[in-house]
Structure 1
């Protein structure tokens, strides 16, 4: 479990700013935000006016947990897949978030993106089918978990497209859905994302389980798309 109280957050920001005084925003994102009890590391996005040597950012955060730091300069844009990862769950530790908003302003989730997560080249179906190529038990486990999580991503993108919002934080989008869809989406969060992907607690009969959830997510996306037309 990774605990980041306000004192630790302030110290992280202070240490990073001591190394790079041009930093304008520091954003924590990922599992340490939405599931700190299960997080194995802490991800940071650092936005600066001028980058310094990358290793210095890592060395600045000298704590008893693993960290990953992505450094971007003001004016950079974030690729869609990384923007989705950051915006999924984040906390602005330093700054007011306007630079992050500027970097992600062209992020525009659509139902086409949701369907790509289901049946695209890197979609859940193909990722799951490629599990037979795994060279070890850990690689097989990773493929299975990833396939379940991509199904969750499909549902999340469909929700954003349905609500016509760029706010990807699924705790918030869940509250904006009609009750029936909200309950269904909560199941996707708790089972596909938290239990199966993050905790790895998928059942032994994972082939049948994947097909069951595949059909549920496919139906969920289709129904949202039909209502949005």
Structure 2
């Protein structure tokens, strides 16, 4: 059934996790949405499960009891018995059947497709916590701006419900998205990994020219912008970096 805010025809997004009661991703109590897909490959990445934009099966060896239930559940022959690397990713389609069958949670599906209206409805369940604490929703990742249409529509739906939005970005996005980002986000956390371009490429797989250009342009007209610099010993914890 169509509604005023039907997302039919709009871009969907792959989300790895919706983390409630977050305290470090913006003011107040927040619900943080982790989107899958990132243009950088930081050597210290704390969310490596969000690097790929596609759903993936994760295997935790310490939870496996060797029952073989996953072998029977997988129709693609992607489960490897007696191997610490339980999944043959060349055959895996990330259908999730093995994860559903696993009784111990050793296999889990990371990444689920969401529509803007469905996600906004899910996030609005936490509105009382947001109102009491001055919190809201934070989009993180991965890189939220890999899903611009989804992000813009979801932010609009949240704003209509009186929910504020913070966006965390690595800054590596097309400059044409800047106005949309400024309209959609009430607050922006902007990661700056390293100021030296070649060192930045060494640490993240990309140079920082686009990131710094976007930051300068955004800072010129957007007031609620906060740079964040991860301090990584041996990588960027230097006076020069």
Structure 3
């Protein structure tokens, strides 16, 4: 009798351990800045809904960790979180170290140049290197835009706009959707008298930790993203979010 009880208890603890392990594996730890409309502080937004479409709620729990972009990248590089969205294929080697990019981009950044027309002529892509530039921390836009060196890195859009207004820099480079979302918010620095000019569209990817869990989540993403693209479900999803651009995978 005692032997049977011991075996039953042993089996119970094995099952409990397996259930606990399965539960831990079903949590996708996402490291990201708060991008209003995309990754909101309450875990909602266009990207949040896209991630839940790829990783169904009954299979995967999305766990959000918010910080600035540079720290979000480093936490995934260190293997502390599984995934960070929004990396360009042009990021520096240091930014990509310890990371695995998704097989396909999932959106595009439309880079705009914000300037004061009373001080600076309408920007041209090939002439940007002649100007004093600024952009958000950890964005590596000098690689995307083919510039010889980094610009001044700012913490947020508010600081970037103020630098242009105070003529500390000639041009602040930002992502158009992020700029529009910021300008809609309460207490936002007004754009006027500044203007912006569209520069280029840069495809962006998800970056996964280069470890066993990260590779598993990447494989699931790549497989399901392509599958939903072929069935037309992704196209239907993207049509409900005008701030997103579905890449052409053909």
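Given a value of -11500 for helix-only ellipticity at 222 nm (-39500 (n - 2.57) for each DSSP H run of 4 or more, over all residues; to 500), point me to the structure among 1, 2, 3 it was derived from. Computing helix-only ellipticity at 222 nm (-39500 (n - 2.57) for each DSSP H run of 4 or more, over all residues; to 500) on every structure in 1, 2, 3 gives -11500 only for 3. With respect to relative contact order in percent (Cα under 8 Å, 6 or more apart), the largest value across structures 1, 2, 3 is given by 3. Here Rg and Dmax of the Cα atoms in Å, for residues 106-201 alone was derived from just one of the structures 1, 2, 3, and that gives 12.3, 38; the source is 3.
A short reminder: the numbers here are calculations on the coordinates, not readings from a lab. Please read all numbers here as calculations on a predicted model, not as lab measurements.
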